[in-house]
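Since every read-out is calculated from the coordinates, none of them should be taken as a lab result. A quick note: this is a predicted structure, and the numbers were derived from the prediction, not measured. Cβ atoms are built from the backbone, for glycine too; each structure is taken alone.
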Structure 1
Amino acid sequence: MGTEKTTTRTEKTACILCSRNCGLTVSLEDGQFIRMRGDEDHPGSKGYLCQKAARLDHYQNHADRLQHPLKRLPDGSFVQVSWEEALTEIAARLLAIRTEHGGDAFAFVGGGGQGNHLGGAYSRQLLAAMQSRYAYNALGQEKTGDFWANGRLFGSQTCHTTEDVEHADYVLFIGCNPYQSHGIPNARDTLRDLKKDPQRTMVVIDPRRSETAKQADLHLQLKPGTDAFLLAALLAIIVREGLHDRAFLAERCTGFERVEKELLAIPVEDYVQRADVPLADVERMARGFATARRACVRIDLGIQHTLHTTLNGYLEKLLYLITGNFGRQGGNNLHTHLLPLLGNTDERKVRKGRPLQRTAHHRMHPIAGIYPPNILPDEILHPGENRVRAVVVDSANPLLTYADTAAYERAFQSLELLVVVDVVMTETARLAHYVLPAASQFEKWEATGFNLEFPENFFHLRHPLFKPLGESLPEPEIYTRLLEKMGAIPPRFPLLSLIARLELNASAYLAYTGALAATLAGHKAWIPYAASILYRTLGQTLADGAAAAAPLLPLAIQYATQHYAAVKRAGHSGNRLTLGSGLFDAILTGRSGIVLSRHEFVDTWFLVKNRDRRVHLAIPEMLEQLRALKTERLPGADYPFVLMAGERRSYNANQIFRDPGWRKVDQDGVMRIHPDDAKGLGLSSGARAICQSARGEIEVVIEVDDTVRHGMVTLPHGYGMRYQDSLPLGPPINRLTSGEHCDPFSKTPFHKYVPVRLLSSAPGC
């Protein structure tokens, strides 16, 4: 017998492990990744690649991949069922809950996992079908404080800032470690260039001497939880010394006088002492940033997951705003979006005579269209009729990644219906009534919405590299079938489908878009389900099975209409009627991604949504919080250590990897502790200890490390998963966190400030 010939092929795709989504050139063989290289043709990453992407096969091929729909039996075991049976039963139970208890009884969690956002256009349609607005996802526990502040400053929560690190003379990194977390273009190359250039300055504010901090010209190693004090002091020094940009403030901003009054009242020396950093270094940094020709600020979860979440976001924005480093090269800027990841849900607004929907228990309003996940267990468990009874979880694992695992376990076990759509059998899926297998990110057409660049903005539509495993389906097919079962949309649209087929011989999709508009005008109840209608009609005519990409057509048309000159500047052809369709075609065929638009920096001011096109600096709620700092005392006196939960390391990537073989190093997810603290507890590297918080306790493996401050400890995220029904591998950090320990405005949990104590052995031993 002869041996079967092995075929190796090369394809273009993108990494899914962080927001940068760098381009990849991959070699494939027998359904596996054989080799990964940076794609030199990618307009954003230009061949750059970090070490994490080299082991993507551990995501694509491992033992815990789901292949068939599953239904949980009364005894807790699962049985394989058909898609028809699963979707029919799920639809019936959802409709029954809606009929009996109303739309408020339903919540949707997740929707579009990491680098996997195209499916979110389809999954969120389920909220409309259930007549609910309760959307919870990871952004709601990470970024909503930032979104809220943006809304107040720039006029809409859809306004989002980015930083031009590559052209800045002075770069300030606050609470982030781009060397490991990336988030900036070609992170390690960019950091190297910063370090090598004597005309440029890099400053890091971080309680840990991170890999980025080690390369910095100045590192302010502040005490955990004191970011607001340090930022307030920096701003006060700038204003005291008259280093703010008066011309910029007069021309582009309002409300500076109120802000200035509060900043001049800041007790600088006291706040710097609270942060426990040298006053001379703070003054040096304030003067350097304010007088630099071009300066920018980059932040991340380090200040968004700690005390004063929303206030921190406000103060860091004031740094570049009052110094005039906004709307210019080398500064911070707003940017455009193709995929609408964010909405504008200002709690002060009234729509159709009604205020925004608030949750029943916490009375929490949405921010940017989403709710914070750490309140969801209470919304499920609180007594009374008006509680959440059914939840669909998509591409998320709340039992592992959201605050307070024990609360989520209790809440999800009490639900009348829990459905999980995912690639693997997660900890959350084990509690579900139905588990629906989704195709992996490399088995379907996909894209990321994390296109945060300015003045150039990129987009990369990834095509499938492999066939879906087993009976798994892409999310567009799953949710479209479910909507059909629920009667939200009919299974066929004959006229639209006919026009879509004829459009192949026409141009610019004009006939189809006109017919679609007429159809939706005549059936307004179908408008929320436009994505699935496009998928079932236009999608079936797109080459290479690219049906999932059909909703990008109206988005491309809208984008080209709003940013016509910038899209033309990027080299796309067409007139006012056809430019959007040309952009859509370019997206479909651009295997290495495309440049969507090339803006000019003056465009920043057209992206400001305030009617006067100015930045409104004075936010009363934030100024009140700023005043309150004077009398504030840090929490957690009964616990001698502050845990920074969720440190970025070389081999962790949220909860996307279950196969522990992916990790070349740090298999245990060690707890890092200062040598003096370890000595005081009688601990050494490799020792096991019990870490206790007010919420719970876990066992950890110790690593003595002098990069952390005295009195703090760190643990990485992305651990605590069960692989092949094993015990949890590494620290399940959210057994320590609490949903109640959170920001008063955004409800963002304080993952970077968890008061804990350490015991050298388990109690009773």
Structure 2
Amino acid sequence: MIFYISLLGSDNNNGSISSPFKTLSKALTVANTNDTVVFLKGTYEIPTTNINIDGLTIKSHLNEKVIIDGTKSINDLKYTDATWTKLIGFRSSENGSSVFSMNFYKIKIKDNVKIWQLFSDRKEIIHARYPSAQWDNDNVYKLSNWGHGYYDKSTNGNIPYVNGEIIDYSNNKVDLYNYVKNIKQYIDSSFDLSGVIANLNVGSYKTFTKIISNMNINNTDKTITLSYPTVDLWKTKHHYYYLENHLQFLNSQNEWYFDSSDNYLYVRLTNDVHPDTVDIRAKFQSYSFNITNHNVKIYNLNFFGTTLKGSKNNIDISNCNFLYPSCYAHSINKTNYDNTSDVFDNTTLIKSGTNCKIHKCSFRYTDGIALEMWGGNNTLEDCYFSYIDKTVSNLSSVMTTVRLNGNNNIVKNNTFYKTGASSTLNSGNEAIIEYNNLSESGFLQSDGAMIHVMVNQQPDVKIRFNWCHDSIKYGIRFDGEGEGHTGYIHHNVVWNCEGGIMVKGGELNSNNKTVGGHFVYNNTVFNSFQNGKNDIMALNTQGKDSNNNPISINYGTIVMNNLAERIYGERSAAVDISTNMYSSNNYSPTNVEDVINSFNNKDFRPLNNANIINQADISNATANTYVENLDSYNSDVALKFLPGIGTDKLTKDIGAMNINDPIWKAGITWNINNLDGNLLDIYILNNKFNYFPTKNTNIITNTPYFHFSKQRRRSTVNNLYKKIYSNKSIAHSINAQSNVKKTSISTNNGTGDRLLKIKSRAIYNSLK
């Protein structure tokens, strides 16, 4: 049977299209196995609901726009008689070079409500942070918008550094020492960072969220040390951080702060508009659907500020869009909302389900991982991911944007664009990863790769026909210490990455026989070295033995038929691949772009070049014979190079494409305009995430700004500010001493106002 739901319906109706129900909960009380629930167009606020009917289908009516909304209006969350109160406060620039005043607003929220994500006209307002950053200009992905910490005595003299401490040093735009000094001198003498939350990338590819326990100012070294609970992975590598949960961090437009101690919400909106002129909404739940039975289908729904999870088999999610589906609860000092785990798990999740499929879905603006699928035999196909994870904290495994677990998963024809985490895709054991387009990844963590395969996942994995490009990460990477083996990497095109393809594996066992090598063939890789690494790296060694000698690996690895500018046995150096590997029929021109049809048109077919055309070895016989003659040969048939005659076959021209074959494209199949990068993203934004009509606000209020050498006049009240800040001690220098200590003005002098007030004595002293 089919049951209908409408915003204009009633739960006293019979559920027909002419007499629809009003709520999903009512429909679920009458639906049975293999029935269908259909939403008529509209925006639905649905509390977390268990979908516990076997074979149930939930979809929109005739592809009408149906939005599942995980947010509520602030008008529903505030105290009944509460109104927005305008405040005027002083803030410091983030490098401590200036002080400015700004307008913002506050409102009292109900005691039983906690806010951890906020929206203005359906666009995210960024939780106030130091240093500030926004989605719109990609600043959330720029480490110049993070604080920098010392980590190497060669850069900081004798200043100690240990796990549990971050010692800030200036990176011009951000200077914590002068920022704090400026606030304490001119704004709030009691200012302290103890108790704020810190997002800490102190583990290279791993980032942690911790509460700052202590702030220590060293005026001799001009440093600030922030103490935090120690983490399980800490490295003497770069140390980046940003801070949240202090009202002083609310210093830019499109920011908010929630004081959970008294439930006041503070906001400053774009163009300084009054909150009553826009639709302010807050996230109130992580999930709308919890799928607790098998064979459930979810079709053609749009999720805003919420998502779904499931734990059963044969779940099918198709043509759904997820906008802001997941978010950390840092504003209330939690990694997760309603969860005490140190690993972020309030994300789109299929946990323990097998034979599940997510198909032609789009994901945009997430905190944390975009998607996890566990259980094996699952498929992720034809999906689009963009602007994934600005926080990259407390992630599982190798810090991944999309992670699949279990055996025999298929990841096919997906597009990944602009992601923050160390690794973009991790697909489980014996996976097929094909025709995916991955670019601009890993902005906020070190190490990693766009396609990242760990040791246990490498046997019989098939990585083929993918595009990996324009990234500060490796394109494709087999990781580990050499234990991996028999993974296939073929017919991929990789360009403009920090490193193209890197393989580790093929170590020797206790009998000095190889555990099996990898198979890297018919790839086209170029423009890696300008970013620091070789194009194809079949590493000769990995790590050191007890005598501090390099350990040889990749015994039996086969590297053949590849078109790449640099194919070597080390990451950066021009060191030939070891004779423990088979390397043959590769071609390395100075510039691959000169020997392919059209880089601009993404036509990677080769030109009619005598070094490429018909120069590939299309038989595995010679390669296997070479490996069999190695002293380390292992006769286990499971370790043989068997490309076959199908999709994994060797092809006749060197590189990923044959001269006369049709062009193949990677990425989503519904990219009908053949767009890429930002142009494709704009298209997706306008056609998939156009949930709500755009609302323009034209009310602009100029904010008075005071630099210590310049100031601009704005209104009568600003003339008072001018008098205050014209005293000589401030005008001379940021380092000058002053008696002005209190600098926040509020139009509300009532109880609960968290802002400091300018006292009459301070004003009097400044005007003397």
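Given a value of 10.5 for mean count of other Cβ atoms within 10 Å over residues 74-81, calculated from one of 1, 2, which structure does it belong to? Label of the originating structure: 1.
Source structure of the calculated read-out (distance in nm of label points 7 Å out along Cα→Cβ at positions 98 and 402, 2.1) within 1, 2: 1. Kindly point out which one of 1, 2 the value -0.99 was derived from, the read-out being log10 I(q)/I(0) by the Debye sum over Cα atoms at q = 0.22 Å⁻¹, for residues 482-569 alone. The read-out comes from structure 2.
With distance in nm of label points 7 Å out along Cα→Cβ at positions 202 and 378 derived from the coordinates and found to be 4.1, which of 1, 2 does the value describe?
Source structure: 1.
Highest-scoring entry among 1, 2, by relative contact order in percent (Cα under 8 Å, 6 or more apart), is 1.
Figure out for me which of the structures 1, 2 the number -8500 belongs to, where helix-only ellipticity at 222 nm (-39500 (n - 2.57) for each DSSP H run of 4 or more, over all residues; to 500) was derived from the coordinates. Computed on structure 1.
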